[in-house]
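What follows is a set of structures to go through.
Nothing in this text is a laboratory measurement; each read-out follows from the coordinates by a stated rule. These numbers come from a predicted model, not from an experiment. Cβ atoms are built from the backbone, for glycine too; each structure is taken alone.
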Structure P
Amino acid sequence: MEEQYFIIDFDSTIIQTEGLEELAQIVLKDNLQKEEILEEIKTITNLGMEGKIGFSESLKKRLNLLRINKSHLESLAKVLKKKISPSVLRNKHFFKTFKDRIYIITGGFQEFVTPVASKLGILENHILANTFRFDKKGIVLGFDTKNPLSRNNGKVKAVKTLNLKGDITVIGDGFTDLQIKNLGAAKKFIAFVENINREVVSKKADQIVGSFDEFLFVNKLPMSLSYPKSKIKALLLENIETSAQLALEKEGYLVELLKTALDEKELREKIKDVSVLGIRSKTSITQKVLQNANKLKVVGAFCIGVDQMDLDALTKSGIAVFNAPFQNTRSVVELAIGEMIMLIRGVIDKNNKLHMGIWDKSAESSNELRSKTLGIVGYGHIGSQLSVVAEALGMKVIYYDLLEQLPLGNAQRVKTLHELLKSSDIISIHVSGDRSNTNLIGEKEFSLMKNNAIFINLSRGFVVDINALAKFLKAGKIKGAALDVFPAEPKSRDEPFKSLLQNLPNVILTPHIAGSTQEAQKQIGGYVSGKIIDFINTGNTYLSVNLPDIQLPKQGNLHRLLHLHKNVPGILAQINKILADENININGQYLKTNAAVGYVITDVNKRYNQDVLRKLQKIPDTIRFRILY
C-alpha cells in the first residue's frame, strides 16, 4: 500500500480567516479609509480564491494597499494563534502523529504561517509559503518573486517539487488548492468548508467536509472525537433566540431554525436525522415522535416548563433533557408587578375610554399597591423573586406551596390555598406545569376571594377555569385580571385566538410573553445551548431534568465511555469486568442513579477495540452506550 500524504492549505483552513485580511486590520488600525481598503482587499481575495484572477495578480494588488513592517507581522502571528480552526485544534494529535506526511502549502507568508503551524506540531521544513523582502528598518518592500508560490499555479509546482511517492490528498477552500489536483499533482481534493464555502470550488471537490473531524472520520483516520460535529444535526423550533443557533453553529453543528412549532405528524417526519432538538412551550414530544428519533441525543427546552414532553419516554430512550429554570425569572416578575399596578389603578379601562374620547379623571376604584396583601401561589424561582420586589413596594406578602420553601424577606407561608385566597387583595399564580394543577383555580376558589380582588396567572393555561373567571369578572366579584397563558393557544401568529375573556373590562391578555424579553431570551439561548454542548462534548448531565446529575471535566489523552442503563444492580461491576478482562485501566469513573436509570462515565487510558465496545453495548438493561473521544 502506498504512503498517504496530506497537503493542507493555511488561510480559512488551518486558521478561521484570511491571514492578509487580518494583517490589513492591524496595519490599517488608525487609517481613516480602513473600511474601504478592507473591503477592496476582501474582494480581491475572493476573486483569486474563485479563480477569476491569477494568484500573482491577487497577491500584488492586496500588498500594494498596505504599508507593512515587522512589528505588524509579529502582532499578526499572535492574533492568528488564537484563530486556529476549532476542529483543527481539537485534532493536534493527528498532526503530531502524521507530521512526516503533512505539508502546509500556502500563498501566505512564512513570517506568520510558521509560528501558527508549528503550534500544531507541523515540521518547519514541511511549511512552504511566500517570504517578504524588508529594508533595513524592517519595512516590507515586497516579496520574493522567485518563490514559486508567488506565481500562478505556484502550489502545483511546489507539490511537484516535493517529489512525494504515494497518494496525495489536498485539503483546502480555494481555487489554488483545487488546481493541485486538476493539474495532476494530487489524487484527491477535499473542500474544507468549516470557515467558508466557495461553491465554485466545492462543487468540483471529491469530498466536502464541514470540519477536520469529518475529514478524519470519512477517511478513517484517528480523530479526537468519535463522531464529527459537522454531522450532528440540530433542529431549533419556535423562533428560539439566535444566540442559541450561533453557539451551536460555532461548535460545528448543522443547525436548522424554524419560526413555528410542529405538530406530532410534522415532528415525527422532521426528527428522523436530528441529534439535537430545541423547543419552547408549544411543541409536544410524545412517544410517537420518539419512535422516529433514532439519532436524538438531547432536547433543550428553551423555557422553564417541560410538561410539553413525555419525560418518562425520553428517559427510557436515553435522551437528556435540559431547560432554563431561572433565566427568565426577572422578566416574568416585572410583568406581574406592572400588571398589578395597571389593574389596581384601573388604567386599562381609563385607557380604553380615552381612546374613545371619554375623559374620566376620577380616582374612584384607583388604588396603590402599598399596604395591599399579595398572595403568591407557588413559591419557586419566580414566586420567591416576586415576593422580594413586591415587599420593596410596600406590600405584605403571603404564599402557599406544597413544599417547604425558605421565605425571603418578610414573606409568610400559609397552610392552605383557601387561607391565601381569603386573605389576599391580589393573587398571582406561579405553579409548575404538573397536570395535577389542572383547574387549581375554579368556581369554588374564585368565590373564596375578597370582593374586588385582582387575579394574575402567568404560569400555565390549564391551571385556571376560564369559564369561572369570566363569570366572576362579569359579576364584579373580581375587579380585574391579567392572563398570559391559556388552555388552548395558537401555534403561530397566523392562527386566530379566541377566549371568553376578550373585551371584558379591566382585563389584560398577553400572548404567552411573560418571559419573552430580549434579555431573558438571550440568557435562555446561551444557557440551554451551553448545556447541550457540554452534554454532547463531555457527557455531563449537571442540571438535566431527567438524567442523574454528573459533571466531570474533560481529561487529556484519555478515552471517555458513557453508559446509560436501567437502574438495576450489578451494571457497574459488569462494565468494570469487561474493561479488566481487556487489561484496560480506569483513570476516572463516576456512577449516579435516579429512580429510573443509572449513568456511568468512565475515562480509560488505553485504546479499546470493537469487541470491548460490543460487549459494553450488550450488557443487559443497557439503554444507550456512547463513545466521546
Structure Q
Amino acid sequence: MLPLLLAAFLDTYSYVDIEAVRVAGDPKSFVKTAKIPANPPTQACEFLIAGAGMGGLGAAFRAADRGHQVCLTEESTWIGGQATAAGVSALDENKFIEMTGGPRLYNEFRRRLRDYYKRTYKPTKPTDNFNPGGCYVSSLCYEPKIGAQILEEMLKTRKNITLFRRTRVLDLSREANAITGALLWNMDRQQALKVTPQFVLDATEMGDLLPLAKTPYTVGAEAKATTQEPHAAEAANPACVQSFTYPFVVEHRPGETHTIAKPADYERIRDHQPFGLAVNYPVELGQRGAFEYAIFGDEPPIPNNMSPKSIFRWRRVFDAKAYPGQHNDLSLMNWPRQDYHDESVLDRSPEDTARILQNAKKVAFSFLYWLQHDQKTPGFKLRLDEMGTADGLAQMPYIRESRRLQAKGMVREQDIVFENSPRARAAHFADSIGTGFYMVDIHPCGANEKGRMMMPKPFQIPLAALEPRDLTNFLPASKNIGVTHLTNGAYRLHPIEWTVGEAAATLASLRRKGAATTTAVQTELTKAGIQIFWFDDLPESHPAFAVIQMAAVQGWYPTRYDDLHASPDSPITRAEAAKALAAKHNIPGNPERSLIEKNWMAVDHRNWFHGDLPLYWTDIRLPGFAPAAPKRTGPVSRADFFRQLMK
C-alpha cells in the first residue's frame, strides 16, 4: 500500500495558517507552502480525527475510552474549537441543560469548569449550577483560556490519544470506497507525516476533509425544490453561508483609557456593517419589533436568559461581584453587528482565504473601536491573554456553517420546526444517535439573505445524516453532517457537536468490530450517557437512563404527545405495561386482549383487566419476566419495568 500512498500526494501544497493571519499586511504573506520531502516519516493510525473542537474531542474521548488508538490533529494552539480557540465561551445550550440533554462527557467538562472557579476564586454564593460569568445568554460562561485548560486536563487522562497540535491534514489518499492514507503537516516545525488510518473522522470547523475525501458535499443554501423546506430560497446559492465572527474579550476598567488606534477604513466599515445597538425582531414573524440595547444595565433577565438591555452582561465571562478581591468584569464580545457577512471563507483559494480573514479581523477591531470611542467606553481594555493571541482576537474564527456532507439522510426544516403545534417533540427518527434543542438561528450571509430565527421542538440526530453515500471508513464528526443551510442553524451548537463526535466514534468503533447495527450503536451510546430520545426528567445519571432511552426510541416506552416527561420513578400502569410487552414481542391486535389470551397478564375474578391501575409484579404471568426477589411487589416503577423488559 505504501507506494500507492506516496504516489497519491503532490510535492508542494499552498495553505493559510489561520492563527497567524494578522489584520495588517499583504494577504499573500499569510499563504504558506508545504514542501513535502521524498520520503517523509510514516505512521500507522487506527483512528485519525481531524479537528480537536467540540466534535473532535467528543469523538477522541469516546474512541479512546473504547480502547482505540487515536491520532488527533488541531490547527490552532488550543484544543476546544468554538468553546475556546474560536472564543465562544458562552456555551450555546438550552434551558434544560442542567437536567438533561448533555452527554456525560460533555457534562464532565461543564462540571470541571465550575469546580475550577469555585476552587480558585471561592465565589460568595456558589450554587449547584454556578455560572462563573453570571452572563445572560448561557447558564455557563467562562474565560476561553480556562476552558482550554480544562479540556487539556481531560485529554491527559487518556494515554491512547496522540495530539498533533498546530497540524492540518493537507491531503487524503482514496482507493475505491476507502481512505487509505493522510498527509499531515505541522505548521510550526514545517514537517510532514504520512499516516495510514483505519478510520477517518472529519471534525474540522469547516468540513475541510470532505473535498479531500472526494465525497459529495454542499456549500451554502439549497433550493426549495431540493429540500421542500417552507423557508428555503427559491434557488440554490453556494455563496449564502452564515456569517462568521472573530470574538474578543474586554475588561471593564472604569476611569481608565484603553482605546485602540483608529482602524484603517473605519468609517466605511462602521457604516457598512452597520454598527449599532438596535435590533429589529420582525413583527410580521410575531416578534417584539425594533429594540434598542445598551452597553450596560442590571435589569433582570427575560426568557432564554437574554438581557433586555446590557450587551456587556450578555456574554460576561467573569463576574467580579461573585469573587471578592479579584479583577474586574470580563465580557466576551460576539455581537451580531461584528459578524463578517460579505464573503464566505469556504472553498476559496488560499489568497482569498487570507484576505477574507483579514477583512473579518478588520471588522472586529473596528467594532472594538466603535465601542470604545463612539459609545464612550474607553475603559474597555482588550485582554490579549484571554484568547492567547498577539492581537487579542480569537485564535480561530467562529465558523457557524461548514461544508455539509451529502449523506444518506438529510435533516430538513420540517423535521424539527412545528410552528403553532402542541407537539412536544420534533419528528422521530428511529435511527436517532443523539438529541438537541436550539433555535434555528441564521446569521445572514452577504447574499441578500435576511436573518431568520425559528423555534424548533427538541430534535434528534439521525444516524443516516452521518453516513456518506460512497465511503466505508470516513465519517463527519461535527457540524458537517447531513443538515441543510437552515437546519445547520440549530445543529451547530456546543453540546450537539459533541454528541455528533461521540456518535461518529462509536459507529466507527463498531464498524471496526463488524457489529455496527443501528441498535448496537444506540445501545453503546445510551450506555455512555448520550440521550437519543428527548426527556426533560431523565438525566444521564439515572440508573435506568439507558434502558428507558432504548425503549423510547423503539416506541415501547409510554410517552405523551404534549409533554416531555419520562417520569421514570412513577408507577407504570397495567395498560402501559401490556402495550410495551406486546410491542417488544411483535404481538398484533389489542395488547390487553392478546396478553390475556396468552396468559401473560392476569385479570381479576370478574375478568376485568384494570388497565389504569398501577402494575404489580404479580400481575405478569410471563415466565421469567418478573425479578426473582423484588424488594417490593409493586406498584412497579416505569424504570423497574423497563429494566426487566430490555434484558
| So FRET efficiency 1/(1 + (r/R0)^6) of positions 101 and 541 (r between Cβ atoms, R0 = 41 Å, to 0.05), computed for just one structure, reads 0.55; which one of P, Q is that? | P
| Structures P, Q, by FRET efficiency 1/(1 + (r/R0)^6) of positions 317 and 549 (r between Cβ atoms, R0 = 30 Å, to 0.05): label with the highest value | P
| At a computed 1.04 (Rg/Rh (Cα atoms, Kirkwood Rh), for residues 277-476 alone), which of P, Q | P
| Which structure, out of P, Q, was distance in nm of label points 7 Å out along Cα→Cβ at positions 37 and 589 calculated from, if the result is 6.2? | P
| field | Which entry (P, Q) yields the derived value -10000 for helix-only ellipticity at 222 nm (-39500 (n - 2.57) for each DSSP H run of 4 or more, over all residues; to 500) | value | P
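Which structure, out of P, Q, was relative contact order in percent (Cα under 8 Å, 6 or more apart) calculated from, if the result is 9? Provide the component values of the computation, followed by the final result.
Numbers: P: 9; Q: 17.
The read-out was computed on structure P.
Quick check for you: by distance in nm of label points 7 Å out along Cα→Cβ at positions 213 and 421, which of P, Q is greatest?
Going through P, Q one by one, distance in nm of label points 7 Å out along Cα→Cβ at positions 213 and 421 is largest in P.
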| request: Given a value of -0.63, -1.16 for log10 I(q)/I(0) by the Debye sum over Cα atoms at q = 0.07, 0.12 Å⁻¹, point me to the structure among P, Q it was derived from. | output: P
| query | Quick one: distance in nm of label points 7 Å out along Cα→Cβ at positions 357 and 413 came out at 3.3 when computed from one of P, Q, so which one is it? | reply | Q
